[in-house]
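A.B. asks: Okay, got some structures for you below.
Read the figures in this text as sums done on the coordinates, not as results from a lab. Note that this is a predicted model, so its numbers are computed, not measured. Cβ atoms are built from the backbone, for glycine too; each structure is taken alone.
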Structure 1
Amino acid sequence: MSTPDDSRPTPAPVPLIETGCGDGCGCSGDGGADGIECGLDPALAALLAAQGLDPVLVEDIAHVALGEDLDGGVDVTSVATVPEDAIATADFTAREAGTVAGLQIAEAVLSVVATDEFTVERHVDDGDRVEAGQKLLSVTTTTRELLTGERSALNLLCRLSGIATATRAWADALEGTGAKVRDTRKTTAGLRALEKYAVRCGGGVNHRMSLSDAALVKDNHVVAAGGIAEAFTLVRKAFPELPIEVEADTLDQVREVLDAGADLILLDNFTPAATAEAVALVAGRALLESSGRLTLRNARAYAETGVDFLAVGALTHSAPILDIGLDLREAEH
């Protein structure tokens, strides 16, 4: 196993579901017509839950990905070229350096397609930095099933590792400033929990997961409510227990929402100089988040003003994949 890395994500309190089917499972939740137990292996489910992921959600995503790839049929190439009883070991291997995320998710995809023998050897952990050529995870199962699940597993693993790698670059740029890079809701439909997990793997922190767990008053809400303070007051009255963040475009708006009692103020498209003014004005009475104008090149300049967060939608909407391959081991002679 790899050396421990303090960049690994903090576990979230997700209840462990040891058995049971996801919505996409063909057994309709009753264990199948033959009474065969369905669901992820309890040990794998425990690992996913410890990572802050819902094991049933991961299983559902695996079924959706595999169902899309098979489209109601079979893997015709693998069925035609590989004996039914052939067993193989394959290695997930990094083709380039980066930060890995989603290894147990890839493992879950292959475990869903596997019907017989299935063993794994884990070489690194999510959140670890890896080098080109480094083995990440080795899987032994029937060759046909390895090949059938290969692309679905890699699609998720490469996508999530790309997000983690991009986030790690931002976290490295901010190191020592006290500011954290934070994601947004600009995520892929159906994959939000996984993509936000990947941000944590890269050393970032999560913004709200949904529209219901925190409020964010933006310019359109201000227009609809008749003013920035009015919008804040209406949200506070309707949802007094929720944290409320308010987007401000000017220092005057910062003063207004600060006086109204905002918990967190989003400084939208402020320059570093204006951001420093806002930090001095707020003087610790609310948390501050910078958004817009941000690049890796200027990230530290913003962080050194004293803001608490840098909001970067590109972590999830524009991160390139991390190139990872799955290679069958050559048969020993």
Structure 2
Amino acid sequence: MAAPLPSERAFIPFVSVENMMRLVHHVGIETVLVELTDAIEADFRRWDLFDKTPRVASHSHDGVIELMPTSDGAVYSFKYVNGHPKNMAQGLQTVTAFGLLAEVSTGYPVLLTEMTLLTALRTAATSAMAAKHLAPANSRRLTLIGNGAQAEFQALAMKAVLGIEEVRLYDIDPRATEKTVRNLEKTGLRLVPCTSAQAAIEGADIITTCTADKQYATILTDNMVGAGVHINAIGGDCPGKTELHRDILLRSDTFVEYPPQTRIEGEIQQMDADYPVTELWQVVSGRAKGRSSERQITLFDSVGFAIEDFSALRYVREKLAGTDYFQKLDIIADPDDPRDLFGMLLRAA
């Protein structure tokens, strides 16, 4: 007897890289960034509902491979992501990722998607959300130090969410800056390529560091950072990798996603265990102060957290409704009798 056809529950929507790009262009890149910012902010307001754990990391001398799980009690998500800075020299991406959503009530997956592009979008949206609460009022000038794969996303998120008008750019590789200028030249932003980090931060309201080297580095020194700025430090995201001189942290009010993870992976790994930090969700939900004075230096020590991926995955699932920007994958075994998995296999011969 032939095996019965699988039910709809067996077919999981899968968003390929091609379809993710189609979806983003359909919605509009800046619109996606604004809506993702709102989605992440909404989930930060219900932070207490989520399971929280530092990501599960497998480190090697080549890089790191990580799993990032969370659940709000109704929906479960995880992301697989790597970080291999040496890949760029081989013409490969430093970061690749995919992710999954599942319903908690049955454990059945409900979405599988690429997350290399989606991670870039959600990282930029998270930076914009943090800057919305921490940056000086009416910020108009952004500095981007590190002009790699994340740079354009960061610039457009700050433009769309905060109204940034000028972006000052610096990278140790001038070709990276040229690439970023080329990609952003029709966005309406005023682009200023710079020949040093010092020149790039002149007059900046917001400074974003997003370099990729897996090492302790000093992208910004204490004497470079004046009063009143907001710093998004997003490059330091694993043990042994930082971007800021520790003296900057001594002058800053530091905000983090999840302290048990950030103290291992973020800029604050340089500091003593009692170095004070404020969790960003507390600022978003009104339980803690963000920026409180014009001369205050605020630092978002961002390493990326699973709840941000959860928000992005749920956002994509909602946006797929009524579109053809996905494929259906038959990845759940679906016997007519749930006790007879072997019988389903026999009937398929």
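A.B. asks: Taking distance in nm of label points 7 Å out along Cα→Cβ at positions 49 and 281 as the criterion, which structure among 1, 2 has the greatest value? All intermediate terms of the calculation are to be shown ahead of the outcome.
C.D. replies: Details: 1: 4.8; 2: 1.1.
Comparing 1, 2, the top value of distance in nm of label points 7 Å out along Cα→Cβ at positions 49 and 281 belongs to 1.
A.B. asks: Right, here's the next one. When helix-only ellipticity at 222 nm (-39500 (n - 2.57) for each DSSP H run of 4 or more, over all residues; to 500) is computed for each of 1, 2, which one produces -12000?
C.D. replies: Working: 1: -12000; 2: -9500.
Derived from the structure labelled 1.
A.B. asks: Also, quick follow-up: Taking Cα Rg over 2.2 N^0.38 Å, for residues 201-256 alone as the quantity of interest, name the structure among 1, 2 where it is greatest.
C.D. replies: On the way: 1: 1.25; 2: 1.07.
Going through 1, 2 one by one, Cα Rg over 2.2 N^0.38 Å, for residues 201-256 alone peaks for structure 1.
A.B. asks: While we're looking at this one, here's another question. To test your reading of the models, identify which of 1, 2 gives 19 for relative contact order in percent (Cα under 8 Å, 6 or more apart) when calculated.
C.D. replies: Details: 1: 19; 2: 22.
Computed on structure 1.
A.B. asks: If distance in nm of label points 7 Å out along Cα→Cβ at positions 97 and 233 comes out at 5.6 when worked out from the coordinates, which of 1, 2 was used?
C.D. replies: Values: 1: 5.6; 2: 2.1.
Only structure 1 yields this read-out.
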